[in-house]
1. Which structure, out of P, Q, was helix-only ellipticity at 222 nm (-39500 (n - 2.57) for each DSSP H run of 4 or more, over all residues; to 500) derived from, given a value of -19000?
2. With relative contact order in percent (Cα under 8 Å, 6 or more apart) derived from the coordinates and found to be 18, which of P, Q does the value describe?
3. Upon calculation of distance in nm of label points 7 Å out along Cα→Cβ at positions 17 and 105 from the atomic coordinates, which of the structures P, Q produces 2.5?
4. Work out the source of 19.4 here, i.e. which of P, Q gives that when mean count of other Cβ atoms within 10 Å over residues 33-40 is computed.
5. Of the structures labelled P, Q, which one yields 0.00 when FRET efficiency 1/(1 + (r/R0)^6) of positions 49 and 129 (r between Cβ atoms, R0 = 30 Å, to 0.05) is computed from its coordinates?
6. Of the structures labelled P, Q, which one yields -0.63, -0.83, -1.01 when log10 I(q)/I(0) by the Debye sum over Cα atoms at q = 0.11, 0.14, 0.17 Å⁻¹ is computed from its coordinates?
7. So if we calculate FRET efficiency 1/(1 + (r/R0)^6) of positions 65 and 81 (r between Cβ atoms, R0 = 35 Å, to 0.05) for every structure here (P, Q), which label has the highest result?
8. From which structure (P, Q) was mean count of other Cβ atoms within 10 Å over residues 73-80 calculated, if the value obtained is 18.8?
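Values quoted throughout were computed directly from the atomic coordinates according to the rules given, and no laboratory measurement underlies them. The structure presented is a predicted model; accordingly, all values stated were derived computationally and were not measured. Cβ atoms are built from the backbone, for glycine too; each structure is taken alone.
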Structure P
Amino acid sequence: MRFEDDIDSPLFMISVAAELAGMHPQTLRVYERRGLVRPQRSAKNTRRYSRRDVERLRRIQALTDLGLNLAGVERVLAMEEQLTAMASEIDGLQARLSQAVDEMRRAVAKAERGQRYDLVPLRSAALVPLPRRRRGR
């Protein structure tokens, strides 16, 4: 994979990132102070934004265009991150469940292979209910 193909590679200086996101560079600085975006820093301590950062800036812009203030944007982004983490956890649990089902099927197949065939299974329809005894008689 090339460096430019990595969505988290710090490619853009603040002016380019601001232009790509459609906002003023000072707005990016405000968002960084609020913790909404965390650009990486170069050796000379200049901000470097990745494509993921630019996508996040666009998401912030879309939320503020809907009328949310920055506190609301912070909350929405936190909930989106939590949702993503939960979806990932669900994927992991589904994989574990699938593995457990496979193991259970193998165990059942092994048990069935070892089953004694001299025993005849009894059908539930063949059972005849007995009358209940009354106490005291």
Structure Q
Amino acid sequence: MEYRKFENKYVVRIDKGEEIVGKIKQICRENNIRLGWVKGLGAVNKVTLGLFETSTKKYLASSFEGDYEISALYGNISTMNGEVYTHIHASISDSSCKTFGGHLSEAVVSATAEIFIESIEGAVEREFNDEIGLNLYKFL
């Protein structure tokens, strides 16, 4: 992985074999990014996407292995218990352009991933909400 900072924006290249979510969190820790957003694209060969099922308050995960393009990756950065917290969604497509999407838990790069991170001055913490079953923004 390599990245460069331009004012409050980071241009990131994540390399073959590296895991995207973990690398985004690493950059945030290294640069004290506590609030912001992320977007990107790339090629991956191992991905886990999920759907939050509101009736059971659980994520249903689907794993994909093989050649996939990330056609869209969007998310936000906040904190929970003072640690970096990412909430990222992605759409991936296969060789027939069939697309799958959802909450991104893991994505291993097969060629390269090009990611943009924008840092926002400040911080927003998250807190688990029993009624919803998710970690929601907690505005102080």
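1. P
2. Details: P: 18; Q: 33.
Structure of origin is P.
3. Q
4. Working: P: 14.9; Q: 19.4.
This value belongs to structure Q.
5. Traced to structure P.
6. Numbers: P: -0.63, -0.83, -1.01; Q: -0.41, -0.66, -0.94.
Corresponding structure: P.
7. Biggest value here belongs to P.
8. Q
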